[in-house]
Structure 1
Amino acid sequence: AVVDGPEVVTESARQCCADWEAAEPKLRSAVWKQRVWPGIYDASARLDRERTTQDGLQTLLQVEGTKKHLLDAERVAPPEARRALAAMRSASAAGNARLQEKIVQLE
């Protein structure tokens, strides 16, 4: 219609094509935003959950390391110190169980 149509249609077709060419980049941008941004948001939320889980696991690793040190010290300590070390280990066990439950919930 733009090239070989009647004069009345040709001018309207040219204007329509020009308007489409002007609007096309904006339309592509809008479609891109609608398709891509939700995925970016979801990936960000997953990364936040992974970081939280990783932090919890790091804390749990430190707690388990402390527990191992207490057990090692308990093995070689005199009887009075063994009781104190065992009490420290058992007092921290309740906190460790709560921490492990939270980590499992995050996964």
Structure 2
Amino acid sequence: MKTIKLKLDYSDSPICGEYYSIEKHCVVTKVSVVDNDKKLQNICKKMQDMYSSYYEFDSHGEACWFNKEQQKEDKPKMLELLTELKARLDEINDGTFEIEDLITPEYDKI
């Protein structure tokens, strides 16, 4: 059984994959029900865009600055998207994968 890890990082899908497919423009997990699900890809894109927006370059006297205040303000929306993401993963799970959520513990600290 494969483990699908969920985590947030700059300009990256919340679903950690084996590699990034240039052809598909997305992360590939090698779990076909995950890799081919458009609803899942849409949720991931929203989460990726939101999280990446917290990074500001050449801002606040730093080369790269993370806007913690905006992250805090957006926390309810991000957690709503995370709930959607996990629900969709549960819905399409054919028994070939399990989910490891690394996002919730991070957001519990905010």
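If relative contact order in percent (Cα under 8 Å, 6 or more apart) comes out at 35 when worked out from the coordinates, which of 1, 2 was used?
The correct label is 2.
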So distance in nm of label points 7 Å out along Cα→Cβ at positions 13 and 85, computed for just one structure, reads 9.3; which one of 1, 2 is that? 1
With helix-only ellipticity at 222 nm (-39500 (n - 2.57) for each DSSP H run of 4 or more, over all residues; to 500) derived as -14500, matching label from 1, 2: 2
Given that P(r) over Cα pairs in 5 Å bins from 0, in percent, for residues 45-92 alone, derived from a single structure, equals 5, 20, 22, 20, 13, 9, 6, 3, 2, 0, which label among 1, 2 identifies that structure? 2
Mean count of other Cβ atoms within 10 Å over residues 37-44 was computed and gave 16.5; which structure, 1, 2, did it come from? 2
Winner on Cα Rg over 2.2 N^0.38 Å, for residues 29-68 alone once structures 1, 2 are ranked, highest first: 1
Taking Rg/Rh (Cα atoms, Kirkwood Rh) for each of 1, 2, which is largest? 1
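Quick note: the coordinates plus some simple rules give every number you see, no bench work behind them. These numbers were taken from a predicted model, which means no experiment stands behind them. Cβ atoms are built from the backbone, for glycine too; each structure is taken alone.
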